[in-house]
1. Kindly point out which one of 1, 2, 3 the value 11.9 was derived from, the read-out being mean count of other Cβ atoms within 10 Å over residues 23-30.
2. Among 1, 2, 3, considering only relative contact order in percent (Cα under 8 Å, 6 or more apart), which has the greatest calculated value?
Structure 1
Amino acid sequence: MIKVMIERHVALDLADHYQIAAKKVLQTAMQSPGFISGESLKDANDPNHRIVLASYQDFANWSHWYNSPERKASMEELRPMLEDDEKITVFEHI
């Protein structure tokens with residue numbers, strides 16, 4: 001199993017719109033092969049700093065979702081609400 005951390009910084013005054021769009025992305029991701037779980041978090045000191053933590057069976061499943069047309073379409077809606085590109089880090093158990 002791997003864990004994927006997706007870090008995003010939402011543009012000012014777009015947090016409500018972002019939350020709706022991000023929820024749709026996560027709901028779509030839940031249907032992808034190998035998806036185990038996911039959660040969305042916001043920084044307690046900076047509500048525009050968001051983290052998504054997702055668990056996948058393996059890197060191949062994550063890569064399949066990351067490169068899927070569904071994720072690309074979802075990100076086209078989400079990307080204009082971000083201050084900069086999302087930062088993705090993949091973690092594996094040691």
Structure 2
Amino acid sequence: MALLETPLALKHEFTAPLEKDGAFDTFLTVPGSAELLGTRKAVKVTGTIDGHPFAATLMPSGSGPHWLPLRAALRQAIGKDAAGDEVRIRLEQRLT
């Protein structure tokens with residue numbers, strides 16, 4: 001996955017619940033991601049979750065929107081880990 005020479009600004013905000021019953025330990029679904037990103041492939045992004053910065057890879061779900069896996073350290077930083085906990089996401093930049 002090659003990094004873009006110049007990251008692309010996304011400025012996309014949404015609220016989503018944490019999910020626990022999928023391919024990842026904890027993740028959330030990024031609504032409208034295929035249209036926003038113009039692809040159904042994996043995409044590296046940066047942003048914030050409940051105000052805490054993160055860098056991650058949005059993973060394709062197949063025919064639907066992307067999933068954003070959340071590492072334990074980030075869940076600990078925001079104090080949320082239970083399925084259904086609502087988080088505020090701001091996608092800042094697309095790196096790939």
Structure 3
Amino acid sequence: MKILWTRESQLRLLEIEEYIARDNPSAAIRFVDELITTGESIINKPEKGRIVPELSIETIREVIHKNYRIVYIIKQNSIDILTVFEAHRLLRKDELFGR
């Protein structure tokens with residue numbers, strides 16, 4: 001099993017880093033590293049994340065780090081990180097299934 005970060009998730013991480021870096025560049029790097037570490041932590045137990053409530057699909061789950069949701073899909077040979085976003089808002093389906 002391997003972890004793959006989708007283009008969408010990589011773009012979201014970059015946006016998060018750029019936003020935080022406006023005030024504190026080193027904190028931005030640390031925080032994005034924490035998000036990546038949290039995302040990578042599911043490799044040995046992908047079911048540890050909760051099912052995303054907006055979708056109720058068994059294979060689409062999320063883990064939370066501070067105030068961010070890391071959404072992923074469990075596939076046969078990989079875990080794909082689909083997106084990362086602030087936990088105060090709901091997941092938009094276009095974030096997962098294209099715009």
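1. Values: 1: 15.0; 2: 17.6; 3: 11.9.
Structure of origin is 3.
2. On the way: 1: 48; 2: 45; 3: 30.
Structure 1 comes out on top.
All of the numbers you see were taken from the coordinates with simple rules; none came from a lab. Keep in mind it's a predicted model, so treat the numbers as computed, not measured. Cβ atoms are built from the backbone, for glycine too; each structure is taken alone.
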